[in-house]
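Below you'll find a set of structures to go through.
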Structure I
């Protein structure tokens, strides 16, 4: 078989930084070690130090775009951009988004008989359910199903998301490949680590330290977590909660903290790009508090596990697929009082927490190298199937 030539398409990339962009970046870094791979994405305003296109180890080609909302971009492939794709002559296109460049990918597929696959990162039913008026959300969901049924293959990062899309009418075969992480080993000396943990995150040894990292917005269910912490404080548990990140609802959460006199128990760090500092904060925390209902496979659950910090997760969410309750993490029902009771139980059982922490590191993290190899094997099977047809 000829060498795989993968064109990676994504309508969202650096300098915007969320889970999808990290997946694209880490896959591309690994792919170029074994296959031909190039990234095609839109121009996006802003700059992220050290992650400019010229500093990346793989080739990036960008097209014009228009922005919508706070973080959305619609790609507008021009003649030059299309020529760059054609010159690369991919034998598979991997699309990370379902609009903009997906439309172009499907046209390219039809014209040049090149298979198109896509990864599902998003909980589409939940996202579109909240769109008003309702008929617009229903239309958008039907469009997603229609697009997915035009692809040659679909990757889901969780079994739950796979089943949701099948239930909605997706006929294209869906394969599950979980996300990976970069195995970051902290190099800072121990005393400096302790200083950073306290100075940046407010993390102190005598506290029961919880942590969250992600966008500070309603979709992440952050207010639920803050209410849990409020009740723990009222119950005299020496709790501290560190929130890493920023977002459109950040001021709402800070107002909640101020109104409930929780300033000594909660620290907002803002966005942190430095991986060393992030991993130090993960390492010195006792638990990652993950109450999001929308995640498909939160990378940070694995990143925390690698630092021996297990997660407490909302039941019946895709993140639970990595967790065995009371073995390598904790699962709790969607109820504030139940979370309070569970966290109190964990606080009072240090031996259980220590054992679960060890198991989390030993069973949850998966390297991006291994994940990329799974993708490459999948690419090969899709290309072979397309050649037979």
Structure II
């Protein structure tokens, strides 16, 4: 069956062999079950996390895969907010896309997911950091931000956008104006900020390695705003299913959001550790533009197969993230004595092999790439077997 893009190609007198090629790489409509663009964006975010989180011990990763020290933006700083944005899109598609299901049943199931994410995050922290237990983390941030944003998942896009604006304004107001003892109003640094004060006050010694908490409590507010922006995008795609208008509206919204983030950046700097409004708007705008492009190609023009290689990690995103985190913790904890040399951990041993063979930079990114290939193979095998682990 010739798909929509094949017909368009034929209408502009495209050579027959090109139409034939496109028809072969396109998926018949009856095989399409999900928005391939959403799975692709989620897959990109997870792949980015794997490359960023799996540095070789003693290596030097290329700058794009290293977080900025404080203020600024690199690729490494975009993958987590992209995941939060696409989490919001997924919430809208799964919760608002089922109007026949009672709201109580939907939110009860979602609440159990929140509790499970919190529990898994705490278990990973226990094995990674030991005692005192670090309370916050990536999974905890996802769970809490999702919980705050969930009431908007079945609302119109406008309400989700207004909710996001409100949360970002509240977060910014606190950063600019809150001034308990020891806090500098308007500080976007570490120890002088209200974010640090809140974490020390309520988390005590249960912080990230005893210092500043990058997934702190105050940032949950603005992170929830980012999830709400994802919900608004998802609701928009529900209201304009697989249409050019849907892709165009998403692109325009992403561009406006990106511009807004850049406009306020001189006054509210882009700081990931504080999850500032400029950081949320800039990363959301970039994510929305990327999603719009993939949505147009994969879901509107029905060129799904062009995006399918990106989707396996996205279809089992949480399972891959949890599995990769657990593997890295195990590799760092597993110690042995090689035939030549002293006792070492498996993480350091494999890292040393890569660094000695390829150098500090190439070896480090190769080591991270091996982790990515391993988990991509796992995700692809699970996808092929139709095994999807979701909370």
Structure III
């Protein structure tokens, strides 16, 4: 077996399962999971119809690059959404469909990272807390994770000024997540411009995980994206910039496993070759259904409306008893807990049959601090009624601690 497998840490949900093992929640309370960020809103009917209408495509092997119709739909959506008016997003050179962002965020590290940089083990920068795929991807590619603590004092945004010069010199890849998981923080135009200039100076690839970009609260202020900033800066061919998007959150289609990576044409040319060996082309029915999803915005706006209503209702219940704020975007709450985060999560489950993820499971101890300690992640993905019921149960638990 690959010896690097031993360096992987248990996934947060494995740790959560161990934490609550042997606990029997009240039988009279139906279980509510706020732990997993799996969208529960209904999938768009027209997408499901397109999927069924194209089942005959299962008789054909798909190509890794995907259909031209899909790549055109993706390029069109990204151009409209991120106002790419200076640097054209070419569906032939700048776009590659992927089987959801999870596999692409993992595999890009395997394709990009050279195991030795100047005779040193490379470092991969990532936010802390973070999506654990980043860490696993770096470790299995032979790199060392370098964490940037996302703290409240900096608005939970990644502070690139904290990275020492010697780290920048051996970085082939940096992961950023905006809007962030689990904090919901959004990197600013200035943040991303600074990062792009660093990438040009030190020649590393930026992997920008933007899978929550379409869940925000102010229709007039959608989160800025990496390609948008590269376009504004006039970065030709989107050099050093890659963005990762998915239909999972945007269109409530997590099981479709459909997304894309777009940006640097030179990197994508070689990444396409890697993926040809990797064997992860999207099935033709998935591609046809994805075209319809990327071409429609009405269902996405309706989706945001549901999240707005849930956040307003839940925060009205929780804010009198918890230190919790509305995020800039995404569907997570990241409250401080009145006791140790593991104790809180276990106690909440034991007394209220509500599951949340301890924040320390989503972070690593770095520079003497775990930025997830004494916080929990709550995903408001269930129905409005369930989210309100869960919020009331959380409040009941907190009030029982007094």
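Using Cα extents along the principal axes in Å as the calculated read-out, with 65, 59, 42 as its value, let me know the right label among I, II, III.
Answer by label: II.
The value 2.9 for distance in nm of label points 7 Å out along Cα→Cβ at positions 106 and 154 was derived from one model only; which of I, II, III is it?
Source structure: III.
For which of I, II, III does mean count of other Cβ atoms within 10 Å over residues 178-185, calculated from the coordinates, equal 12.8?
II
FYI, it's all coordinate maths here, none of it is from the lab. Fair warning: this is a prediction, and the values are worked out from it, not measured in the lab. Cβ atoms are built from the backbone, for glycine too; each structure is taken alone.
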